[in-house]
Structure 1
């Protein structure tokens, strides 16, 4: 296997056979990244596709075999849910046989797979991951790692028992901007972090559209929560990556639009769902380092959307809208500063082969860990901690008080999640 980002790959010289479970809207973004890795010479191939709907799996194997590609759902530039469709022969050529399954258990028993990429809807994450780990496979699972903290804990413990790689595909961790923020904070360029704020109200799914045309996002036992989970895990992963642990959370959450709709271009209702998760939350949190933060998001709101881009204020400077400045006169784009100050070997390790695509880099982290017989940078435990921080928003709103994130992580605070865990027998 070729060198993958500076990691020791001498532990394995065999091709990693990758099985993908879940052929939904996020798969094209992963295939885009995997194609870049294949072009860079990383030694793997996709050997199996699995989806409960065989036509959805066949949609990706080769052109003309299955139904036509799905229409994009995102209207935000760069939204990975709207990545262009790719077929597997465009990713890895036509000479690699790809088995098709409609049951992941059958794939785990009979499929020629060493590792599994779990891209299902959220409620199936823990089910597929547990089965794969018990079958002795390495696992990468899309964020959030599971539908509840307890489910996430079960997956983490299963990986520890199996001695296999458990990776969480949290794409924001691998971006140059995220690396730059972490370096600037760690080097004290803006002093001690005092305030971290971000948020938005309204947008492409407001006031009452089904988010991403996937109705399960509005059902508690299937999605865990609304934007607090779907968006909050991303945002708080960024916070934890740069500043350390979120210590406590106090939040409010509301469901302002209890019925959500999918409409055609003419406004005719094609689908509706009764929502039992929040569509709006406002949260304040305290960092263990002493800073405070604010995070808000809403899929509701009639009228124009408003937003507050990520802003980080320290005792001697700030990072706002991608710009770094401090009291010593520094004022320049954050990423440009990073490129000048990061150690060249570190940058080469983080962005090998000239890669910048987050989906390529997160999958490289997974594949490189397998080859090296080591753990990925973004482990299942990290995914659990991000989920606990996001779930603390909903536990706080449910309890009507501040909660300690450590108590949510340990399971000492889980009243909001009890119906989810009961539904899945956890």
Structure 2
């Protein structure tokens, strides 16, 4: 078996392509079952966020191309369209990639904490779908432990940088301060919660949170002295919003051009700052054509993000050193599992030979043979059976000059080369 990670992310593909291959919500479980139905795939998990979609698999046989074609076929896309944007990591490189992703080292913002929660969700979904076994399941548990160590032993999470922070920082460049501004946040997940926290810290005047489930919107809004509404009420609040930031898991756009244009007519050229953090996008891209609208996607936040990375570079280096050690540790465990299987098979073979010889010895005793002769038969026959196959292989290695195997035999059987 072999581990492999195959994916597409914010570095390799634009948001338009990423949203085409996103696998979110209830679709993940069905996708996992389809993926593990491939003959080459023994275990699988899927991580899909606004910045990446990644497949983590344990393969029974080489199957990279099969996984690539499955991903394209699942979305009805020509494999040639996504193949140039995909990356793949086998074996130890897959382990390293998973640890780097969980530690926030492969994120748009180094050290951002949301990805770890998303990875835990991916693990739980795969576990519930029954697509994890010992190797991939153990890798996820190891990954969570390493991510915790990185957070504890480095300062990678101390600076307040995230997609949410970057969005608020960009909005501040437009408005200067938020003491007279109203923000409409769409969604109720971690990103929206972080955005609300940053806006409150910047003395935002008024906050409205919209969500498909109004109760969730109300619950989150109360923590920030805001007001919660359902998605069906958004049209009545767009006109009053100076800042609109959306991050939902909706498969379709929530704000369309006509809806926003109608709201703008009553704003009398007051600017509206919008950030669409969702993949697929929540805000129709054509809205950017409207006057007085500043619309940004997650890709547009990168310049802001770069300014907030400097304080995390040293911590990231420390995290990489931790990962170096932990990759070796997991790969040692994984290789040991191969040995466990070999040892188990060898022991079962030896026990079969023992049982066979014991049955013959018992038969000899039943036929009245002397116990001393039976014991000698038992010892000699069992010894010969156990050493026959290794002796043949050692003799063949000597005949063919295979010194490497001869040296390994000395170690394996704990033989002193100088002994008689």
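Just so you know, all these numbers are worked out from the coordinates, no wet-lab data involved. Since we're looking at a predicted model, the values are computed, not measured. Cβ atoms are built from the backbone, for glycine too; each structure is taken alone.
Summary table
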quantity: Origin of the value 1.7, where distance in nm of label points 7 Å out along Cα→Cβ at positions 253 and 389 was derived from one of 1, 2; calculated: 1
quantity: For Rg/Rh (Cα atoms, Kirkwood Rh) computed as 1.19, the structure of 1, 2 it came from; calculated: 2
quantity: Ranking 1, 2 by relative contact order in percent (Cα under 8 Å, 6 or more apart), the structure that comes out highest; calculated: 1
quantity: Structure with the greatest value (metric Cα Rg over 2.2 N^0.38 Å, for residues 141-284 alone, set 1, 2); calculated: 1
quantity: Structure from which 4.0 was derived, distance in nm of label points 7 Å out along Cα→Cβ at positions 157 and 301, options 1, 2; calculated: 1
quantity: Which of 1, 2 leads on FRET efficiency 1/(1 + (r/R0)^6) of positions 181 and 205 (r between Cβ atoms, R0 = 30 Å, to 0.05), largest value; calculated: 2
quantity: Answer label among 1, 2 for the case where distance in nm of label points 7 Å out along Cα→Cβ at positions 133 and 365, calculated from the coordinates, equals 4.1; calculated: 2
quantity: helix-only ellipticity at 222 nm (-39500 (n - 2.57) for each DSSP H run of 4 or more, over all residues; to 500) from the coordinates reads -17000; which among 1, 2; calculated: 2
